[in-house]
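Each structure below is given as structure tokens.
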Structure I
Amino acid sequence: MKEDQLYKIALTLIPNVGPMIAKNLISHCGGAKNVFESSRKKLMKIPLVGSKCASTILKSDILEKAKAELEFMEKHDIRTLFYLDDDYPDRLKHYDNAPFLMYYRGNVDLNKSRIVGIVGTRQPTVRGITNCEKLVEGLAPYNVLVVSGLAYGIDGVAHKKSVEYKIPTVGVMGTGMASIYPHEHKRLANQMVQEGGLLSEYPHQSIASRQHFPMRNRIIAGMVDALVVVESKKKGGSMISAIVANEYNKNVFAFAGRSTDEQSEGCNFLIKNHQAQMIDTANDLVEIMRWEQLDATKEIQKQMFVKLNEEEASLVALLKESEEVSIDKITYELKKPSSEIASLLLTLEFKGMVKTLPGKRYALC
């Protein structure tokens, strides 16, 4: 197992080998170790792998670097999440640019039934901080996992308030595990690990780099059910997260601000252009996500004869293909936001067609 992990780590250390190429190599070679034992000629036949990449793969120092990474992981209780592992964030793994492998320090289930991403400016106003704190407080009764980026501003507020209310929270980092950024959040990060965690796709020695943070944002957007933009200018990381979340068919929410509020320009833009739904409180999010209604479905009795519309029929057809299906796969396959999928599932549960299984999975009755 450790040897297999070593080769998976080594794949992530190869320059210019991103998630798609790494997955391609695994697929064609039949395993991470097989990639490094393949001939240069065989590697060059694999799509997206050129002469330079093949030569780099066969360099021996890659494995030495991977051994150093593995030693650091063992020392600091860090584990890897391979994209085919059961504990890899299931909501994220369906996307082509999802990380091939991530490093995780923590103890919370990254596939909890309800995950909310909270993002925003690094320079929030008093109003933005208040809205963020009240949002987290309002989500506390709903057994959520809060995900953010561990940055200054709204990210930090979301994490700190989650820790205060004992809500599990995960920080997706733009650095490696040896370099908490910003340094002022090191104590907060250690608190988060107790009932949440830290997640990164970068080796432990990676330091803060401008291009890392936009890449980090796709992980936040991909692993959540709902993304909330608390405050944001028209350009910035939070807007990138919102754009990606929309591309991933996630539910995006935003707090509106006055037209003269610079820190609300992004939120107002998202709402105005129908790229986010406006919320004032956590209750608005809960209602749109239909979490309360889904909690009540256990009381619904099965009906013998039902009529299905086109969308319901498509969902039933998907469920027929497997004994059970995760809501993330349903969302991905039907290309609809999770709130719409939740509504369809609720209707089908009313009609006695669908039953809920542990881990937010569904099956036909």
Structure II
Amino acid sequence: MELHNQLKGLADKVEKLKDQIGTEESTKHAFVLPFINILGYDAFNPTEVVPEFTADLGLKKGEKVDYAIYQNGAPILIIECKHWGSELNVHNSSQLFRYFHVTKTRFALLTNGITYKFYTDLEEPNKMDEKPFFEFDITKLKDGTTKEIEKFHKSNFDVNKIVDNASTLKYTRELKQTIDREIQSPSTDFVKLLTCQVYSGRLTANVVEEFSDLVKKAFGQFISEKVNDRLNSALNNEEEKQKEELIQEEPTSKIDTTEEEMEGFNIVLAILRRKLSKDRVVHRDTQSYFGILLDDNNRKPICRLHLNGGIKYISLFDSNKKEVKERIESVDDIYNFEKQLLKVVEHYENPEIGKMVG
């Protein structure tokens, strides 16, 4: 959570300042160095972060990458930075390829302070892949992204674990991109692949063209139905869970509704009758309190009466359904809370009226 908050803070800074950042050097100092610090590395410690990193590249002299992060005396990540407005293209960043080959690092990062692309050598040993295995936009962070970034933190960094996971990350991302492209604009090969499963005739150009629209429409409907199914399933599971909790919490065999509790209920009912019909105000007794609900809905508590102990209370609810206990001497004191009880009901009936009075 701390790392996520730090990244979110940097993202807010990027959104606020980017239009004032006019150079690549400013991008490094304003956006990239703070990111390195968030990963736990001291940007001002030359044994951890080496700016203008150089290595022996044979005939290539004087070329540098912007930063190298060191651990135990060896580079673990080389970083090349671009201006925040620049498009990141690995083919225009040949230094990363060359330096990756001559250093012991397994990871390279190409960034403009907003988009971050991490590379390794999945295709050929000691040769940087042309496609990143992990990529993110710091202004569009998700929880899953933060978990992957955590693996590069100084306290967590483990070369083998990251490399083992890199293949899954890379190809999963590329498959998702491919699926998205096919959904938006189905390719001829993809249309043929699906059409031959449902159409027995010859796949002429006209048939393929006709099924292109059908495939796109079917994808849209399929996704929409799946989303609705998941939502309905989640709602049903929540309702079942609440019912189970209610049954577990409230064993009816141990509940004894007293005359005093029913007297309290009748007082609340009398107060609310000016706003509601009596069949909408329902009591539900429990072992710990006597609850009064609107429409027999556990999510719409009106109040709770605590009358069976040595000290009597009535529980009222604020706009956030936070329970506030008020001491009473007898059930007749419930009349003193007429205004609050009516406000509770008014909020349920018309949520836009604002906060309930607690």
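None of the figures in this text is laboratory data; all of them are computed from the coordinates on show. All of these numbers come straight from a predicted model, not from anything done at the bench. Cβ atoms are built from the backbone, for glycine too; each structure is taken alone.
Say we calculate relative contact order in percent (Cα under 8 Å, 6 or more apart) for every structure; which of I, II gives the highest result?
Details: I: 13; II: 8.
Largest calculated value belongs to I.
If Rg/Rh (Cα atoms, Kirkwood Rh) is calculated from each of I, II, which structure is the one that comes out at 0.99?
Values: I: 0.99; II: 1.19.
It must be structure I, since only it matches.
If Rg and Dmax of the Cα atoms in Å, for residues 194-337 alone computes to 27.2, 87, which of I, II did it come from?
So the calculation was done on II.
With FRET efficiency 1/(1 + (r/R0)^6) of positions 82 and 130 (r between Cβ atoms, R0 = 25 Å, to 0.05) as the yardstick, tell me which of I, II scores highest.
On the way: I: 0.05; II: 0.90.
The structure with the largest value is II.
Could you figure out which one of I, II the value 2.9 for distance in nm of label points 7 Å out along Cα→Cβ at positions 106 and 210 was computed from?
Comparing all candidates, it corresponds to I.
Identify the structure, out of I, II, from whose coordinates FRET efficiency 1/(1 + (r/R0)^6) of positions 34 and 330 (r between Cβ atoms, R0 = 35 Å, to 0.05) was calculated to give 0.55.
Computing FRET efficiency 1/(1 + (r/R0)^6) of positions 34 and 330 (r between Cβ atoms, R0 = 35 Å, to 0.05) on every structure in I, II gives 0.55 only for I.
Of the structures I, II, report the one carrying the highest value of distance in nm of label points 7 Å out along Cα→Cβ at positions 42 and 322.
Details: I: 3.0; II: 4.3.
Biggest value here belongs to II.
I have 28.2 for mean count of other Cβ atoms within 10 Å over residues 226-233, calculated from one of the structures I, II. Which structure is it?
Answer for the origin of the read-out: I.
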